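Trainee: Next up: some structures, all given as C-alpha cells.
Computed from the coordinates by the stated procedures, all read-outs in this text should not be read as laboratory data. Remember, predicted model here, so these are calculated numbers, not experimental data.
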Structure I
Amino acid sequence: MVADEVRDRHARSFTADMAAYARARPGYPDEVVDWLVPAGALDVVDLGAGTGQLTRSLLDRGLRVTAVDPSPSMRAALSAALPGVPVAAGSGEAVPVPDASVDAVLCAQAWHWVDPDAGSAEAARVLRPGGVLGLVWNTRESSGRWGAELDRLLVPTGSPGSPVTGPGDAAPPVAAPFRLERGPEVAWTQHLDAAGLVDLVASRSYVLVLDDPDRRRVLADAADLARRWAADTGSSRLGIGYVTRCWRALR
C-alpha cells in the first residue's frame, strides 16, 4: 500500500507547471522512430504524450496523431506548442479512440505508469490488424564524473527516488495478444546550457514531489553543478548521455 501511494504521488506530480519539462526533456532518435512506425501507417496514438517530444517526430513523418495524456498541465502545454494536434484526456488503460481505428499506439517514456494487462488489452482494442504497439525509453547514462554527480543530485543517497522507472535493458511487461520484438539501441548526447540542466532536474518526478524549500535547494545544487561542469570542460554546452531502447509488437 505504501509503495502504491508513493507511486501515485509521483504520477500526480506531472500536474505541475510543465514549462521546464517542455524545455529540457529530450526527443527520440530518428532511427528509433522510423523502426517503431509501421510501413503505410496513417493514424497514430501518442500515448502519454506529455509535452509532445515524440509527437513532433510523428508529425514530421506526415502522420495523423492523436495525443493522449492524463495530466491537464501536460495537455495544455502540448496544445500550446502544437495547436493543430488533437489532444485528449486518457491513459494506457483508457484510450479515447474507437475500436480498430489506428495503425500504431506508441508510448514514449510512460509505459511503466501503465498496468500492462489492461494497457495491452486497450492497445489491442484500438489497433487495426497489423498495427503496432511501440514502447520507447531514453535512459540517461551516469558514467563519468559529471553524470555520476547528476545521478546523486537526482536521487540522493537514502532517497527512494521515483518509484517506477523504465525497464533498463530488460523487455517491458506486456500481455496477450502482444509479444515484443526488440529494436535498435541508440547512444546519443543531448547538449544543454546551465539553465537547461536546471530545467532537466526540475522536470523529474522526484523533484516535483518535494516541498518548496527542498525543491529550491535541489535546483540551487543543480545550478552549482552546471557552473562547475562548464568551468571544468571549458564549454557552456553540457553533454548529457542517453541510450534509447525500444520494443514493438504487432496486433
Structure II
Amino acid sequence: MSTIYILWLRQVKKYFRSRSRLIGSLGQPLLFLLAFGFGFGSIFRQAGQGSYIQFLGPGIIMMSVLFTAVFSGIDLIWDRQFGFLKETMVAPVSRLEIMLGKTAGGATVAAIQGALVFVLTLIVGFRPNDWFLLPLAALFVFLVAILFTALGITIASTMQDMQGFQLIMNFMVMPIFFLSGAIFPLQGLPFVMDIVTRLDPLTYGIDGLREALTSVGKFGIATDLAVITIIAAFFVVLGSYFFERIEA
C-alpha cells in the first residue's frame, strides 16, 4: 500500500508544481463554456430546452476530466524514456501496486481538474439544482477519471513513442467526447447515432453527472453508476494485465 501512496503522491505533487500546466489546462474548458454556452444559448432556449449553460456545464466538466485522465499515460512513456520506470520496476514491489498507484494518481489529478472546471462553470452562470448531491457528482467524476486513466495507461503500456501515443489518443478522445452527449441532447437521435452514443462510456458519466447536478438525465443515475463502475473496473484489470507485461 505504501508504494501505491508514494506513486499517487508523486503524480499529484507534479501537477501542483506545474503552475503553467494548471492554469493552461483551464483555457480550453473556459473557451468551450463561453463560445458554446453563450453562442448557442439563444438557439437552445428557442428550441424549448432552457438554459444551455445548465446543459453544457456537466459536459465541459467531464471533457476536462477525460482529457486530463487519458493523457496521464504520457507520464508512463516519459518515465520509461528517462529511466524512472526501470528503477521502479526493479524495486521489491508488485507491478500491480505500481499500476494502481499510477492510476490513482492520474485519476486524482483528473478529478481535481474537474473540480476546478466546476468552479469555472459557477462563474459563467451554472447552478446545481441540489447542492446536497455534490458528493454523488464527485463520485461520477472520480469513476470517469479512473476509467480513462486506466485506458491511457493500458495504451501507453503497449507503446514506447510519445508522439504515437498522442496521435492515437487524439484520434480516440475527440469522438469519445463529441459522441457522449456533452454538447447536444441525446433525445430524438437517429437510430444509428443513438446506438453509437450508447456504446460510448463517457455518455453514462456525463448523463449521471448531469442528473446529479441538474436533475435531467436519460438513463437514470442507477444505470449510469452501474455502467461506469463496471467499465472502470474492466479497464483497471485490462491495464494491470498489459502493465504486468511491460518492458521498461
Structure III
Amino acid sequence: MKVIVAIKQVPARDSRLRPDASGRWIDTSDLTSEINEPDAYALEEALQWKEKHGGEVVVLCAGPANATQTIRDALAKGADRALHIEVGDLAAYDSLSLSRVLAAAARDENPDLILTGLQSDDLGYGQTGVILAELLGLPHATIIMQTEKTAAGIRVKRELEDGWFHHVELPLPALLTIQSGINKLRYSTLMGIKKARSKEIKPIKASGASAASVQLEKIYAPQRSKQTRLLEGDARKQAAQLVEVLRHEVRAI
C-alpha cells in the first residue's frame, strides 16, 4: 500500500503578515514557515494507514528551496521519503496549474491512495485535491472524517452540514481530502528527527504546468473604521431597530 500525501509550506500561524513590494503577495523574507495544518492531518491519517496496513508514505511538496525544512518535519513524523517539486514562486500558480504539476509527479509513483488537506491556510481555495483527482482520473471524496479499508477498496465518512454525515465506498486507487481534526496530531520524536536526516528527498523539476488563469491582483490589510449610529424613539422602537441592524447589516443573528 503506497500512500502519497500532498503537503504545502505556509507561513506560521503567529506570523505578522504584510504585502510585498508588488502588492500582489505577502513579504516572505523574514517569515517562519510550517506545514499547512489541514495537510498535517492528511499526513497523520496516512501514517496510521501505514501502521495498520503496511506499505510506505511518500510526501509530495511543491515549493521553494526552503520547503525542505517542512518536508523534513514530515519525514521526522514517520513518512518514508519525499518528492520535492522545485517551484520558486507559488504565488504564480493557481489551483489548476499547481495541480497539473503535482499530477505529473504523482503519476509516476502509481500510488494506491492520495491524501491532501481540505484546503490551505494561506489561500483557502479548497480546490487542489479535487482537481488533482480529475487530472489523474481517480475517484475522490472530500471532507473526510474517517477511513476504513475494505476488501473492495475504502469506505469513508464525509462531514456534511448541520451535523449530518455521508458514508461512501470507493475503489482504489482513490484520492481523499482530509478534514482537520480527524485525528490527534503526533509530535516528532528525537529518533524520528535523526532518521529524517538520512531519508530521501528527491528533487523534481516542475513539469506539466500551464499559465495561471486566476491571478491575485492586490492584497492589503483590512481597513478598520468605527461608526456610531443613534437609535431614536422609545425603548420598544430602539429594540426593533437594533434587531434589524444585527440581522440584516451585522448578520449576527
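Trainee: Supply the structure label, taken from I, II, III, corresponding to Kirkwood radius over Cα pairs in Å, for residues 68-115 alone with the calculated value 11.8.
Mentor: Answer for the origin of the read-out: I.
Trainee: I, II, III: which one has helix-only ellipticity at 222 nm (-39500 (n - 2.57) for each DSSP H run of 4 or more, over all residues; to 500), as calculated, at -9000?
Mentor: Computing helix-only ellipticity at 222 nm (-39500 (n - 2.57) for each DSSP H run of 4 or more, over all residues; to 500) on every structure in I, II, III gives -9000 only for III.
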